[in-house]
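> There are structures below to look over.
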Structure P
Amino acid sequence: MSVDCPARACLSLVSSRRTGLTFIADGKIMRKITTYALVAGAIFTLPGALAAQMDQWRVLPDQVPFADNEIMLFKHLGRIAPAISWERETEFARIENESDWRNYKAKLLANYRAALGLPFPERTPLNAKTVRVLDRGSYRIENVLFESMPGIPVTANLYVPQDGAGPWPGILVSCGHSENGKAYDKYHSVGLGLVQKGYVVLIYDPYGQGERYQYLAENGERILPSPTREHSMSANPLFLMGRHLMALRCWDGIRGIDYLCSRSEVDTTRIGMTGNSGGGTVTLHLTPLEDRIKVAVPVGTVSGPELSLGAGGIGDGEQNLPMLVPNKVTHADMMAAAWPRPYRLIKESAEGVHRHSLRSWVQSSWLYRTLGTPEKLSWVDTEQPHGFFREMREPTYEWFGRWFYGRENDSREPELRLEPEDSLTISVSGQILNETGTPLWQWAAEELEKILPERKPPKRKNLSALRDTLRSQLESLLGNPSPGTPPAAVSLGMVPDVSPPVEKLAIFSEDDIYLPALLFKSGAGAQSPAIVLADSRGRTSSDIELARSLATRGYTVLAVDLRGCGETAITRRSDRDRQGGFEAQVLGVMAGAAYDGLKLGRSIFAMRVFDLGRAVEYLRTRDDIDPDRIAVAGRNSAGMHALYAAALDSRIAGVLADSSLVTWSALVRTKLYTWNFEDFLPRALTSHDIPQVAGILAPRPVWLFNGLDGEKKLVDKRAFRDAYRWSSDTFDNAGAGKKFYTGVYNDPGELAGIVASWAEMAFR
């Protein structure tokens, strides 16, 4: 139904429940009503004067409740976690004894291991060798090389005492995000300080740091100049496979401990671990999984990732765990999981997430006290900035000395003799992959071939069962809520001086998510066929012209901005966004929002699929639309959203995708992919690839045009057809071969005719 009235007249159509939706009349706020209390499918019209204040094609007014359009997605992400966090804290507070803790920990570790995509790889020979030895009298430094997995070399420095008799405790040091990895002066200093206090110390280069950069040009030079970019570029394709870079980082650490334990100089019953920043984060993540770590000292790490969703901050890909929030895995839990082992957190008080760190530590401290060992958990605050400065190193020495040697107050740092960086290098060129080994992106592509099943197109009699199975898998992967009642919509006036007429709408996909849309009316009278048109770039001028063209052909077109696109795109920009290129792609503000979705167990990709489905549901409530003749066309990433929405909704009459990603596999196989993480569906490749989603839509018309590869380059017609051979064969087996099409067009002017031909087939 439609009500053309001032805001006050709309109030009779809604309940009196409190909400944040505000109707405006003549520039004055009249009353707030709840978004979810709106009558399902109702359209409320705001005064025409409001429309005149806006740009011709802009939908949302710059007034409540739409004034937050540029941060709407952030606010939504931030609202989800608190209730779940409260549930988790309540469960944690019920722990009264060791038995309670064992039960809690078992569930915690099961969820944590699942988030990491474990089990770990199979142990294989380390093939360790010492390349060079620096003899410094009371100690020596060995430049060593070992393999954490076959073909995956790890470059490291081993610091060995030469005064006194061993075996000595072994300390594993994980590096933070230093470009020169283990050779960074602060990390090198940790090794020098510990070795002179009687420890064998292994400091190793992480992926994407030091001598282990993974993205090298043909001339051997680095392509991505920072560790954070390297880590996220490596991490994102792994998410598609159900794997996690943090698991591989932890595996490097486990193999580092294996190496320490292989050395006769090391007392294998006394193994400790420390690291700063990203290295502290690896210490945090590995300690619950590795019982050989007897004492842990993470530095400059620990936060409350569940507490800062929607804030726009970002850690790189390795630091974001899937399903962290719904599975109630917190940094407090990971610290507590070390119990009863001694654990010290060293934190800089000026660091931005200090309050979250303290909150997490307080919870872990409560557990240690409850279980009778308060002396084994320690917090050290420092005034230094982020880093592994002397003020952080000395309490590290003290903690290891207390628990491994029974020393009290042995914190004073000895005199350090720093080595030139090139003395600590293992490879000849400075990058080990120039000489031996497989880069991580190539390893992932090889692993993908191992996990991809051989898929045969289903026979006609088996298609329905396959469709049901895949639909169930998709529902689980997407994690979207049940749609419930049809969405409400607010009419925001008409676009002036255009024909056919175009109405401005805000469709409420969720209580706090509104989708700006333009409804291009066909003038065909009641029960018009309709097309939902979405473009991940937001509505472009070409989209508007396409919609107008289709409306003149008798189709009603709803051109909708999915959340975070177009008018609700996040416009806030970080320094990384301003740098552009790969920096913005993998570490920009929108990447942070996408990682937040990952932690919530509901990706941005999934949310947009949901939005597209809600737009279809809205059209079905309209008297002027035939509810059984609604099709979906998506451009760019929205082409993928359209395929998935149709897989979940059998009433969608057909799908057209233009300029969309061809396969998820392409992202894994592409060294330097250019798609943003918001366009990824985590764990997709554990059950399917995009051609399977297209195939199960048979016999509905599915037309795919101008497919793009992992670098967003146009795929030629033959390669496009080959990528979708499974889909076309499935359509053939279903007796609908003529309804599936892949093609390439060169002239943008051709698109309107293509879409019209597809629509004609969809609505027969």
Structure Q
Amino acid sequence: TPVDVVGLAEGVTALVAGKEHTCALIGGGVKCWGRRDFLGNDASADSATPVTVFQSGVTALAAGEAHTCVVVGAGVKCWGNNDDGQLGDGGTAAAQVPVDVLDLTGAITGLSAGYGHTCAIVDGGAKCWGRNTLGELGNGGTTSSGLPVAVTGLTSGVQQLVAAYKHTCAVVAGDAMLCWGANDYGELGDGTTIGRKTPVSVSGLDSDVTAMSGGYGHTCAVANDGVKCWGWNRVGQLGDGSAWTTTPGDVIDPSAPNVTPTPTRTATSTATPPQATATPTATSEPAVVDAYENDDECNVAGTTAADAAAQTHTFHDAADVDWLRFNATAGRTYRIDVEIPVGSRADVVIELYRGCDQASIDRWNENFTPGARLQVEATEDETLLVRLSNVDATVAGGDVRYTVRITELADEPDHGALIIVAGRLRSGDPLQQNIHNVTDAVFSIYQAVGMPADRIRYLATDSTRPGWTDSATTANLEAAITDWAVDLVGDGRALTLYIIDHGIQDQLYLDGVSGQRLDTAQLDAWLDELQATVPDVKINVIIEACYSGSFIEGAESISGPGRVVITSANQLYPAWASLTGAEFSDQFFGRVRQGSNLYSSFWEARTSVQARWVQQDPWLDGDGDGIANEAEDFAVAADRGFSYVGTFADAWPPHIFAARLTGPIQDASGVIEADVRDDQGIDDVWAVIVPPSYAPPETSDELVPLEGEDLPAPIRLQAVGDGIYRATYAGFEEPGVYRVIIYADDNTGLQAQPVTVEVST
């Protein structure tokens, strides 16, 4: 409940808050409280009460995640973190006292601060500085700047400006709204999920915008016809009852009838993967159709191409069915893949036809799997028809969604070479077994899809690992890349390199005990040498480590033409271990095992991880420009993976169909229940309890464990029949919101997409 801030009972005219600090404008002065680094008074300790930063002269203030700025006199001053140049003083050194923003002259009428960038309205034009890796500065580039730069096309007429997490928006003359920067979740509102380096118009908001605000992956605006929001909607932040949307949607009056909001008890990211052609997702009742309607009858089925981007559909009305068609070539084999995101109530049936007036030639109807799949060989050049329906035709709405994709399979595998590296930080590392569990699984997965053992090099400090080849040293890794792999790759055969261990910026530990470290420059040079010897080689690099994104965006980079680089985290934050492996890799290689391409595997793993640990931001660079998670990157990665005849996987991971608390919490005790289904048999169901006080480490060169002094020990849920698993947790003692994360795996080793239940105490 609200408490009074000491000494600020009256006179406050503005208030801003960052991640760990708050500031108030009072009588032209500024007072702040919270973490010492962000107070602005060169404090040596955190402060739980307001401290004075400015006595007078301040007319506006703004707070980012870890920095603060004010308009004072005729200029702007900032303090706090400065990793990306967000303080505007031309450098990247943090400042615990205000510093001048340079090269900023003119009348300043607006100021806003985001995650790592800051913007101001100067003489009616927009200027920004700081982080620009996703185009946040709007100047057409992706180079961060420690000095203000002009936003392209916005030299005058800017009325409002907001710097959000990794995107920026403006209201300009005529009350129209423009946005630019990151667009993973449709937060720019232009109907796509393609990032923009210069301003684009927000769909439908070309006038009458009176206010706006931006958050983490979502944006809202006030227009004459009400409040509208768009972007990410993992916990219902759009207020429109939808799963997500790439264009503005109305915030629903809670008293309005016939609205079925997106469930939040099983909250998880429901954003459709970014694609070159964005696919809107329908909202819940009142029914809003998806982008492919009307497709309810065979004779109006839309045509999709094999290997095109996945389509997102919804069963928006009771008894809704979806039809699509694709052209098949005689003798070629095709796979129809349906994926169902966590939280969706879809349970899809696939039926395959050769004509609208003919009987079905094949059918998938396996209940309670997280997807569906059919494989068919074309007997002649023909058009094949696909009918998709829900097992329970009465289950419908905007949250009953799924994706479908057609893949043409190669006749034979193009096995290249695989290098697996299991690093070691130190002797007695409690997470060393996790590391080996993951690398053993990778070895097993690639053998299961037919890769011969002589095409795999397994480097580890433990010679007892199955398939072990040699020690994890820089010399052995260099030899594997530049010598051993040369005769095994090229002509469509890829080199895949997987490395897992603890890490620091631009470095990974191969064997910390013997001082063996791998840095970005070394790896880049070895890959360059391989590409010089085998010019057409495709290279896939997957790195599981803290700060692994620094291998894409850092002082050096291994990104380059012909390379798909996937990292489990960005360059600023650590990565999480799972109970027995690693959160990202568990999900990523589970998808690879199912035959998904690198893009689909990455996106499902990223979505899964971010639903639980939002600080962990996996990256993918596929076009070699050193900028992650762009549409161009995903298009390249979608063409890589196991897509050939013989990779059809009959086994599916478990599906957590629902998760909940069965009743109110009493005496700090509550019963956790999960409905878990599988086609092979459940091996284990468990829950990780994240209390309100849990603060993820800001810095750590070690994978973050799921148990330890900051988190209670995971609890096992016991089977009680009919797919229901339960456990009682008696530790709901803190006030606030707990996150209960449910996990499950089956007896084949496949793991379900975890589901998060939020519990308020």
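> -11000 is what came out when helix-only ellipticity at 222 nm (-39500 (n - 2.57) for each DSSP H run of 4 or more, over all residues; to 500) was calculated for one structure; which of P, Q is it?
Considering all the candidates, the number was obtained from P.
> Here relative contact order in percent (Cα under 8 Å, 6 or more apart) has been calculated and equals 14, so which of P, Q was it run on? Display every interim value, and only then the final one.
Numbers: P: 14; Q: 7.
Label of the originating structure: P.
> Given a value of 0.90 for FRET efficiency 1/(1 + (r/R0)^6) of positions 300 and 580 (r between Cβ atoms, R0 = 41 Å, to 0.05), point me to the structure among P, Q it was derived from.
Checking each candidate, the match is P.
> Still on this structure, I have one more. Suppose you compute semi-axes √(5λ) of the Cα gyration tensor in Å for every structure in P, Q: which one lands on 53, 30, 22?
Structure of origin is P.
Read the figures in this text as sums done on the coordinates, not as results from a lab. Predicted model, so just to flag it, every value in this text is computed and none were measured. Cβ atoms are built from the backbone, for glycine too; each structure is taken alone.
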